[in-house]
Structure I
Amino acid sequence: MSDSDKEGRERVAAAKPLFSPDDIEDLKNTFAKVLESGRLILGEQTHAFEEEFKTYVGAEHAVAVSSCTAAIQIALRYHNVQGREVILPTNNFVGVVSAVIAEGGQPVLAEMDPHTFCGDTDDILARITDATAGVIVVHIAGLISPDIARLRKACDEKGLFLLEDASHAHGASIDGQSSGALTDVGCFSFYPTTILTTCVGGMLTTRNPELAAYARSVRHHGVGGGLEDIVLLGNNWCMSELHAAMGRSQLQRVDANVDHRNRMVSRYREGLRDSTWLTIPACPDNIRHAYYKFPTLLAPEVDCPGFRRTLFEDYGIENGAIYNPPCHLQPVLRNKFGYSEGLFPVAEAILSRQLCPPMHSAITESEVDRTIESIKAVAQRFGLE
């Protein structure tokens, strides 16, 4: 695949991590010290990253693990979802559903909200039964669910856990409270495209000391006093010292990265405000959006796949959507549970129209401007302008 468009210009990346030359040089030195120490897991870097991350989020505890999926599985195992139902939106990463299944739970999918793209709170609450163990709320694209307080109240009243999937929401907040500290447990991803990356990795945050102690044991094979003292059924879910060092470096950038993303979104909004064939969702005033992605909606009559393909192939603008197809239309889940089209019409309709232009912490004003011009040019070719 070429790295340039038809005019020979370099492609505009949809997502990529940001490491400054100084970051890279500092990490080289830190990596050397880690390797020389001989302590490659559960050492000084991991402990420091956990302490710094919990302080940043405002949680009582933070436990570094190998992925967000691992964090979610640990939380589900702690809450003993075996044979019980866990409610989560269908517009979600299929790995979250896999985590529920792996822990013996029954995933119960719910509809999405067409305005926020988060889960539809009314539909989530309507699906609670006597068999429900808890709810997973997903902060889609970096927007904390505006209904998080309502979900929290309902789950508290019914004795259910509420888990934040904050994979997209590093640096996001609502009413001044950070993602990852709003519910029983928060789970973060540090995947290469996330706002804070460790290449691969994750973090579990909680105010519950028992859950934190459980997570520290289970991530390392279920140890008690050591590997000769296994007290729980666990896994090899530790974060390496090298990944933790990278996380500490990246954590220093989170606020600046989120501020930059918000400035670039404002530039997109201004440049595309007269595009009647494109809907740009608003962000509530009490929420600081992290903008892991910048989701927009093409009008229903637009050939969305063709529009996106032309934008990439002819103009060199990488783009995407968020969780299209939704979980209930993923082949593995269709085959396992017999899901079919039409089950969640809102999610199917909205996700099929999504256009996410480039958004990352290194994107420049000129790249945003080029993307705006390219989107308008494609719209003109499609007879929309």
Structure II
Amino acid sequence: MSLDLSDIRTQISQLDRNLLKLLAERHRLAFDVVRSKEITQKPLRDIEREKELLQALVNHAESENYQLDPQYVMQIFQRIIEDSVLTQQNYLQDKLNAQSDENVSIAFLGMRGSYSNMASRQFAKKFQANLVELSCNTFAEVFEKVSQGEAKFGVLPLENTTSGSINEVYDLLQHTDLAVVGELAYPIKHCLLTNGNVDLNEIDTIYTHSQPAQQCSQFLAQLNRVHIKYYESSSHAMQMVARMNKPNVAAIGNEDGGKLYGLTNIQSDIANQPNNLTRFIVVAKEAVKVSPQVQTKTLLLMTTTQQAGALVDALMVFKTHDIRMMKLESRPIYGKPWEEMFYVELEANIHADNMQQALKELESVTSYFKILGCYPSEIIQPVKL
């Protein structure tokens, strides 16, 4: 065996190409699977089958003495399964919601390079159309552009694993006629961006959006005599630092976005949590049709009376009908001091029999409720052994 580094790298490159070919074949078979399930009307996900597959692969690697860590094997095939599920889901949803336009327009907060922009591009990948990007200065403007028909979709952050819920977006959902038509997660990898390679000690001012500042609070607390200045979005902050072109200023943003403005990443992974994710929702003027075979979420808004146990009575309806509640969020009702409005996320399709029964019962135990959207989720939870 040759130990020449060039020869070894050539072998690795060839193996990588072979792996890519096999992954492409695996991806193609997902279409055959979904066409078969379309005929039999089986659900897209078979959790027990996925567990059996992962266990069999781990066992096979051990029996063949491949010297691969079981966790490594699981992570690789969990990602392959995720791709298969999303491929099948997009196939079914495309058939139900045909997209005939040559262009798909999406409104988002910030300018090119913002996390909302990156999430918008991820959502747009499913469409065979040209992406028209509409940047907005505020969350309210995103809603407005979709309401007025300037954008077909709006992509908005709803929750972050570090800083929690985005209250402003929840509050805007109270007063909109738009429908939630999708959700996706995007990894947030904050870094410190400057004009060229600058020593950290030279920086005296950091430009950022309030959310990244929250998510990087521990890093910022370690810096001495640094002023924090807030901007409408991370992309606005990056643009400002690029325009100033000074060595003493920096912006918090993502590395890919920084490259658009000619900025250099001088410090990576500055977020409080290493696995920092933001969950985005997608809004549109019209609701989407959702296949009963697809794992579906429903977001509804409700209020209850001020009587003791009123909220518990409402939530018990979902338990009675075996409907899984994913999240409960409360927000104040403007003009009604000390009264709360509740957002309830459910793993359910509104057209399912148990959900229809639950909605009827909900009428008698709530003061008001409204369905904000029933939609497929692009967040695929991996199975665990």
Structure III
Amino acid sequence: MKTPTEIEISLNALEHNIRFIKRLVKKNVRISSVVKGNAYGHGIEQYVPAAESFGIDHFSVFSVDEACRVMKVKQPGSAIMIMGWIPKDQLSWVIRNEIECWIFDLERLRLCIKEAWKQKKKARIHIEFETGMNRTGLNAADAAKAISLIRSKPETIDLVGLCTHLAGAESIANHVRIHRQIKQFKRLVSLFEQNGLRPSVLHAASSAATITYPAFRFNMVRIGILQYGYWPSLETLIQYIGHRKDKKDPLQRIIRWKSSVMALKEVKQGEFISYGTTFQASAHKKIAVIPAGYAHGYSRSLSNSGSVLIREQRLPIIGMINMNMLIADVTAIPDVNTGDEVILIGDQGALSISVASFSELSNQLNYELLSRLPAGISRRVVH
């Protein structure tokens, strides 16, 4: 069933971005595609098969429900890694399906050992170290205890990886902190290796660290925002292109969010438009009602400041954005019709509305805006 707004995912743009990332990290570094937050709003069910068609075979999610969704659409050879939430009663499903999971406390490690023993299978785990983010992960004392637990039941554990999460690699302001984290990470990796535990994978770099700290890529990177065509921050883009002759952004946005004109109306001079009195017509106006509002992820803070594209013209949003509708001033397009395409984010002809400009107006980060796009919006893959 079609929804009032629709999201298109461009295969051509995705292929371009994945090629760029592969050239960046070289052949000996595996790419884990981060698809948490419904693939950053792009849609897990649409994105995963598309990424697989360009050689991606490892997907990182936050929670077991996201892992289940990836499981239903992925190819048999692709791996899934859960970086966060797993209810205790669903750990058996994770181990049975050979899904990789992060161990960030000793309780989960003990539960994995117990469940793996019961199933006579190995739990595929990544030990996460606390290196200075102060969020999740084992500190040095708990890391030593984890070694003892793993060595006590080696038949229950497949130690796939050791990892950590860097606290703000997108900003030079965190440079000293990042280097301290990596120093501590290497210490803890050495501790495991000295005890005969050598995993196949070491990983610490997200999209930001992949760009700003090439030496910290190790042999796997967790790529989120880059694959969708966005930079973690303006700072990371400047750092990448700063010493290159070609100053053009090498990424392509893969998302296009669109709707259509639902109704047209003439409004007399002096009349107020939409709720309240935030917009009064200074002259006779023609308005288009568009079935997109804050229930669809279009921020109410864009009232009287955002814009849309119709008939290859940039047109202002006027009046308060409603739960399900917004209003555009289409006075400049006398021949506009109901059903005409409306671009909320993306290109139309030579014009574009970027997520960056959209989020600047609404004070939302790229990550936040994209991941808030409701799962119920229709999504389809296009070339």
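Out of I, II, III, which structure matches -0.54, -0.67, -1.25, -1.38 when log10 I(q)/I(0) by the Debye sum over Cα atoms at q = 0.09, 0.10, 0.14, 0.15 Å⁻¹ is calculated? Source structure: I.
Between structures I, II, III, the greatest calculated value of distance in nm of label points 7 Å out along Cα→Cβ at positions 38 and 342 is seen in I. The greatest value of distance in nm of label points 7 Å out along Cα→Cβ at positions 62 and 278 among structures I, II, III is that of II.
Rule-based calculations on the coordinates, nothing more; no lab input. Owing to the predicted nature of the structure, the values given are computational and were not obtained by experimental measurement. Cβ atoms are built from the backbone, for glycine too; each structure is taken alone.
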